[in-house]
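Asks: Next up, some structures in structure tokens.
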Structure 1
């Protein structure tokens, strides 16, 4: 039998009986896929790992807390044998053979009637790799194929519906865009990119992709957004796959909802791909946890693009000053002096630690520490410029740099 390759097949196990013998680490790895396939899973084992126990507690599987007994595989379509008891494994395997139940054995692949491939899933495509008795090679090939499909370096024909994807590109480091966002970029015909998006990814796009710099669309702030909306609609109506590449997350001060509403009014289908917000990732990259046990039980994210005394401000600075948790301010570099004064005026201690992180997660990241009393002056003296994330609160001192 070893001279012949395994015949690959996809089992449709939804609603069908699957028996797993043994509740250890092998079962812990294999059970989630069986559950996802909709299988009616019976676990037979006197003990199980905490994770497997949790699957039984939540009703995802049925668990009979005992050793294997002859007859346990009756009516099964598929069996996974994964105990440390060789005798029990042999008996269960023999029952599977008598009843023509496809059987995988974790302890002896040659004694099994089926092998578990190294699998991965990308947007509805299942990649399954078998390489005989070399599971590491199977996993390596699987990983290469899955990664290629995810990042677009391995292309495959697929039916694409023209439309727009609002993709959150993360805080700047190109490695921090989501897998789905990177794949959509690789499939795009047109990319409309923000200045704060992961610019390095644009250089990886094929030559035929049209890249539009949203920062250069003219006519001022309001008209610029209107022009961006019109560009999204125009290219989508031309039958193109359009990616609106934004910094951070599309819905965290990213005006993503405005773009979604404009597309909806025009009848353009739109997919929103969340991104890693700079409000948590940039502090993290600078060694600052926005929450920490015994220090901060909440964090608040605020836009600082208008000052506290500006009539356009929607922020209740007086209430924020009374909070004891972390305050994260985006787009507030040129207003931080006024913001700090307002917080102190409303009761926040003037010696509250502040960190300003410029160009976080990139090669040019730098951190400047101060207090509410000194941050305005420090930002001017250090010539801090946008983009920068400002963190206010005791968490700044948790892992502060040595003076």
Structure 2
């Protein structure tokens, strides 16, 4: 099963603009200093925690959908009960839900939250999340994918730990198209006119399109951004692009209304189960590697319990169970060996899927994009949303 509702578009200046205004220039008014982020930790006497995540983003029991085997096993082994909520449907919406408490130095009632990297960057800049104690997290220290350890927004991954990762690349119907796609520029082939979609969200779409122009997205510039927008604008005017989408590109690709599109790796694994003609490609110019990360908000009452749960999911056997369910890029490469040793054919095959465990050749073409800064966001969102029609 695949969580289709996680990576949504940046609303037309709405939540994005409000968040940018909060971030301001330099040290924002809503910024919380390191000394004001921690509350008295009740973990030793209060064996529980609250975990806020996206829908359909964890393993569930096939016979009883209310049960989550890996969480149940954690509670059984540690005695820590977990209140698990599927309340995050959109990064900006969730930001709006908990920001009043955080900016006013109040507890959110949550011990772990999961947000996309670009939103995680905002939380780190605002000082709204706590630094984790890696001495309590040996599995994270040992097993975190090296390619995910040094995002620009959180040096050393001190405030965030990936829950799952993924790739933004290109999906296409090889049989209907009649040829392979190898480059981002192949989307602009006149034979595909009106049969191409791009993602509508600025944060979700810009990196792959820049990479298609040969840009190093770890250190892109405003000139790179506007040059990319110029190119996309030209393709809109030529009617090359059918429309800009959220996750509804899945339906367009399935029905054949679209032959090639920007897409997320995990979605395509699910599509391929129903249609083996669907292909996912990491273009030769590169694709974006992203993560949705666990963070501990300021004034969380069960920080040590939260750190224990985060570390638990970095045990390769637990990570393997999660990978089987969600089918995104597993942030624990050692989980591959666990699945490869399985006597279950489907599990063993998953270990060989490069969209779950990218091989060395694919990894050379993956990069984590530099985040859009608070100073850039208003200008860039305005330009992008005008192109998209938001």
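Since every read-out is calculated from the coordinates, none of them should be taken as a lab result. Every value quoted in this text rests on a predicted model; they were computed, and no experiment measured them. Cβ atoms are built from the backbone, for glycine too; each structure is taken alone.
Asks: Using relative contact order in percent (Cα under 8 Å, 6 or more apart) as the calculated read-out, with 10 as its value, let me know the right label among 1, 2.
Replies: Structure 1 accounts for this read-out.
Asks: For which of the structures 1, 2 does the calculation of FRET efficiency 1/(1 + (r/R0)^6) of positions 98 and 146 (r between Cβ atoms, R0 = 35 Å, to 0.05) return 0.65?
Replies: 2
Asks: Figure out for me which of the structures 1, 2 the number 33 belongs to, where percent of Cα pairs over 32 Å apart was derived from the coordinates.
Replies: 2
Asks: Compare mean count of other Cβ atoms within 10 Å over residues 50-57 across structures 1, 2 and report the one with the greatest value.
Replies: Once mean count of other Cβ atoms within 10 Å over residues 50-57 is tallied for 1, 2, the winner is 2.
Asks: Just checking, which of 1, 2 has the largest value of distance in nm of label points 7 Å out along Cα→Cβ at positions 210 and 314?
Replies: Result for distance in nm of label points 7 Å out along Cα→Cβ at positions 210 and 314 over 1, 2: largest is 1.
Asks: So helix-only ellipticity at 222 nm (-39500 (n - 2.57) for each DSSP H run of 4 or more, over all residues; to 500), computed for just one structure, reads -8500; which one of 1, 2 is that?
Replies: Attributed to the structure labelled 1.
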